[in-house]
Every structure is written in structure tokens, then in C-alpha cells.
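The structures come next, written out as C-alpha cells.
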Structure 1
Amino acid sequence: MPLTPLDIEKKEFRRTFRGYSEEEVDEFLDLIIQDYEALYRENLDLKDKNQNLREQLEQYQRLEETLKNTLLLAQQTAEEAKNNAQREVEIILKEAREKAAGIIAEAEEQLQATLQQFQQRKQELRVFQSKIKTLLEAQMELLLELEKELKDEG
């Protein structure tokens with residue numbers, strides 16, 4: 001069990017003939033109590049801060065994992081959308097080749113609309129990826145700062 005300032009204050013010494021000056025010992029113990037109490041409280045504060053920083057770090061690690069999962073899902077969704085759009089284009093082209101000249105013109109209009117939608121989705125994906133990347137970089141900077149603070153305090 002660690003020594004507390006109260007333990008020092010309550011400590012009593014046996015009195016002997018020709019022992020140390022009781023007044024000097026009491027004064028010195030009072031100084032020790034003051035210094036030890038300050039150190040004891042500072043240690044408790046540092047332990048609390050350390051615990052808070054650990055909890056924050058865990059929270060940011062969970063957030064980082066969530067962001068990674070979100071980014072992965074976004075990439076998978078984008079790939080699926082790209083594949084779906086490509087399949088649509090192929091189907092439209094196949095049907096257009098099989099139909100008469102008038103139907104070919106209509107199929108080309110549908111193809112252009114699909115390509116435009118595909119390009120729009122691709123552009124939206126780029127914007128979304130950029131936002132996620134910026135957010136991840138900001139979180140990483142914050143984590144690095146927290147890690148540095150932990151090292152500096154440790």
C-alpha cells in the first residue's frame with residue numbers, strides 16, 4: 001500500500017533519552033508532508049489525465065476503424081455502380097445493334113444519358129473520397145498529437 005501524506009503526518013516516533021530534537025523532527029516532517037502531499041496530488045492528477053487520454057485514444061481508434069469501414073464500403077459501392085453502369089451500357093449497345101435504324105438512334109440517346117449518369121456518379125465518388133481522405137488525415141494528425149502529448153507527459 002503506497003504511503004500517503006496522512007501516514008507521514010500520523011507517524012509517531014519513540015522518545016529516547018538524548019534523541020533528536022522533537023521540534024526539529026516535527027518541523028522537518030511538516031516540510032516532508034507538504035512536499036509529499038503536493039507530489040501525491042500531482043501524481044493523482046497525472047493518473048487521471050493519463051486515463052482520460054487513454055479513453056480519448058480508444059475513442060479515436062474506434063472512429064478511425066469506422067472511417068476505414070465507411071471508406072471501404074464507399075469504394076465497394078463505387079465499384080459496383082461502375083460495374084452496373086458498364087453492364088447497362090453493354091446491354092444497350094447489344095440491343096441497339098439488333099434493332100432497326102430508328103431504334104438505334106433511341107438507344108444511343110439512352111446510352112448517352114447512362115454515361116452522363118455514370119460520369120456524375122464517378123465525380124460524386126471522387127468528391128466523397130476526397131472528403132473521407134481529408135477527414136482521415138485530420139484524425140491521424142489528432143492521434144499523432146495525442147500520442148506526442150502522452151510521450152511528453154510520460
Structure 2
Amino acid sequence: KPEQWKWSSYSATAKAKKSEQFLTTNWLLLQFSSKVGKARKLYRQFVADGMHTKDSPWQSLQGQVFLGGADFVAKMLSIMEDRQEIKEIPRKQRYPTRPQLEELMHNTENKEERNKRIILAHVTHGYTLKEIAEHLNIHYTTVSKVVNKGRKK
């Protein structure tokens with residue numbers, strides 16, 4: 001039962017039990033109804049329904065950051081656009097919807113096409129030189145030269 005989890009906010013949210021001062025439940029309850037009693041009932045039902053499903057919403061998590069549909073992710077990406085260069089944010093979170101290297105680097109037998117995709121992978125999608133080199137089974141200095149040459153163009 002959810003109320004048995006000692007560190008959960010369920011009891012405070014679903015049953016108005018006394019909670020820590022830092023815990024606020026109003027915003028969450030307002031997502032269900034503006035009437036507190038109805039909101040608590042709908043919240044309890046929401047939790048109960050979720051306990052009986054095999055699907056976990058965490059399976060849809062994108063880039064360790066986004067949990068939502070395509071429209072939501074697109075909106076958040078537009079907000080995050082200028083934050084992609086903040087080095088303190090892990091790459092997986094700065095580029096949450098980037099394509100996999102396998103997808104970017106398929107059909108790269110042609111050296112010119114391969115080099116274009118190397119530049120795309122590094123500059124646009126934030127892959128490291130090492131990641132690209134390991135994927136293509138080439139030395140990272142080769143990747144570095146390709147990227148530097150591409151930046152000069």
C-alpha cells in the first residue's frame with residue numbers, strides 16, 4: 001500500500017495527514033481538481049491505477065530529463081536551446097533527443113559523407129571525439145582533424 005512508504009508524500013497528499021513543513025501538496029492536488037476533497041479522491045484513484053499497470057512512465061524518459069509527449073519535449077528543447085553549452089550539465093541531459101551514433105553513422109563508407117557526419121555528430125549533437133572514434137573504430141585524432149577542418153570551412 002502506498003501509505004506504508006515512510007518517506008512518501010502519499011499520505012499527506014491523499015489523506016491530509018500531517019506532513020513536514022517543507023512539503024506542499026496544493027499544486028499536485030490542483031492537477032486533479034480545484035475542490036480539495038475531489039482532488040484527493042482522484043489522486044488516490046490515479047495512484048491505485050498506476051500500481052496495477054505493467055508499463056512504467058520511466059521507460060519513456062528521454063535524455064535523463066524529459067518525461068512527456070513529443071509536443072512537451074519540443075517545447076522544452078526550445079527553452080533549453082541556449083543551455084547546450086553549459087558544461088556543468090551532463091551531455092546526455094544537454095542533448096536529450098540526439099540520434100544514436102548508429103543512426104548518424106550508417107552508410108559512411110564514402111569518406112566525404114563520413115566526415116560530414118562526424119562533424120554533425122560532434123558539433124550539432126554533442127558527441128565526444130572519443131565516442132565517435134570508438135564507434136567508427138578509428139583514432140580520436142583522426143576525428144579531431146576532421147572536426148577542425150570542418151570548422152575552418
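Values in this text are rule-based calculations from the coordinates and carry no lab data. Keep in mind that this is a model prediction, so the values were computed, not measured. Cβ atoms are built from the backbone, for glycine too; each structure is taken alone.
Of structures 1, 2, the largest value of FRET efficiency 1/(1 + (r/R0)^6) of positions 60 and 76 (r between Cβ atoms, R0 = 30 Å, to 0.05) belongs to 2.
Here distance in nm of label points 7 Å out along Cα→Cβ at positions 12 and 132 has been calculated and equals 7.2, so which of 1, 2 was it run on? Computed on structure 1.
Once distance in nm of label points 7 Å out along Cα→Cβ at positions 20 and 52 is computed for every structure in 1, 2, the highest value turns out to be that of 1. Among candidates 1, 2, the computation of helix-only ellipticity at 222 nm (-39500 (n - 2.57) for each DSSP H run of 4 or more, over all residues; to 500) that gave -13500 used structure 2. Here volume of the Cα convex hull per residue in Å³ was calculated and came to 184; which of the structures 1, 2 was it taken from? Label of the source structure: 2.
Given 25 as the derived value for relative contact order in percent (Cα under 8 Å, 6 or more apart), which of the supplied structures 1, 2 does it correspond to? Here the read-out was taken from 1.
Thinking of 1, 2, which structure, once mean count of other Cβ atoms within 10 Å over residues 92-99 is computed, gives back 13.1? Going label by label, the one that fits is 1.
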